[in-house]
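What follows draws every value from the coordinates through simple rules; no lab data is involved. Bear in mind the structure is a predicted one, so any value in this text is a computation, not a measurement. Cβ atoms are built from the backbone, for glycine too; each structure is taken alone.
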Structure 1
Amino acid sequence: MSRRLVYWQLKASESWSASGGRIPFDLDVRDYNLWLEEPNPVILILYDAGLRRAYWLHIQDYFTGHRSRHPRREAKTVRVWVPERQRLSRRTIRHFREEKRRGLPDLRLRVFR
């Protein structure tokens, strides 16, 4: 059985400003290009130190099928919107671990409240 990896990219701030239940984050286009070519899942984690909460976004799923989310030509960054309802928890981590362990060809991530 092949081993699947899950890559985590952590970004921290004293506080993230949410708008309409989503947290905006400007992703460097170099990271965007690298992560979209990655065959393993890449999870962006935004940690709010003030609230001691973390939020996650599955990067490949976010951009797949949404052409309007892709960066414009010559752009240096592309904005992603991380839903506040996607809080990182022990239950979420267990889910990631189980899906990885099962070696599913397509890791689908669910929101856990």
Structure 2
Amino acid sequence: MGGKASRNKGAAAELEVAKIINEALGTDIHRNLGQARDGEDDITLGKYRWEIKRRETLAIPSWCRQVEACCKKGEVPIVCYRASRQPWRVVIPLDELLLLIKHAQKDIEFRY
């Protein structure tokens, strides 16, 4: 898939993820239009910079570098991706994940 079809698929994925985020968090975020030519992320939510990929062939290290390149100090790069008939998955730096868990820990019952 190339050209316009590929762009449409990418835009649909970005809209799908924005909708999921909005419904889960009660926000009203939108995809960043024109981000590809400007070297920006697809979605920005506070300090989180999201790169959205809807691909059959994974290139996670490349996608991580792509979103990391547009992060400023203190911002967190996130890659959100899925292949056909698969759930959305997220790649986030481990230290940020641990921070999120630490903040949510009071509401979590840990089982060992």
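Can you tell which of 1, 2 yields 31 when relative contact order in percent (Cα under 8 Å, 6 or more apart) is derived from it?
Working: 1: 31; 2: 17.
Matching structure: 1.
If you rank structures 1, 2 by FRET efficiency 1/(1 + (r/R0)^6) of positions 76 and 92 (r between Cβ atoms, R0 = 30 Å, to 0.05), which sits at the top with the largest value? Intermediate results must be reported in sequence, preceding the final value.
On the way: 1: 0.45; 2: 1.00.
Of structures 1, 2, the maximum of FRET efficiency 1/(1 + (r/R0)^6) of positions 76 and 92 (r between Cβ atoms, R0 = 30 Å, to 0.05) occurs in 2.
When helix-only ellipticity at 222 nm (-39500 (n - 2.57) for each DSSP H run of 4 or more, over all residues; to 500) is computed for each of 1, 2, which one produces -13000? Don't skip to the end; give the middle numbers.
On the way: 1: -6500; 2: -13000.
Going label by label, the one that fits is 2.
FRET efficiency 1/(1 + (r/R0)^6) of positions 28 and 68 (r between Cβ atoms, R0 = 30 Å, to 0.05) computed as 0.95: which structure among 1, 2?
Considering all the candidates, the number was obtained from 1.
Thinking of 1, 2, which structure, once distance in nm of label points 7 Å out along Cα→Cβ at positions 4 and 52 is computed, gives back 3.3? Spell out each step's value before the answer.
Numbers: 1: 3.3; 2: 2.1.
It must be structure 1, since only it matches.
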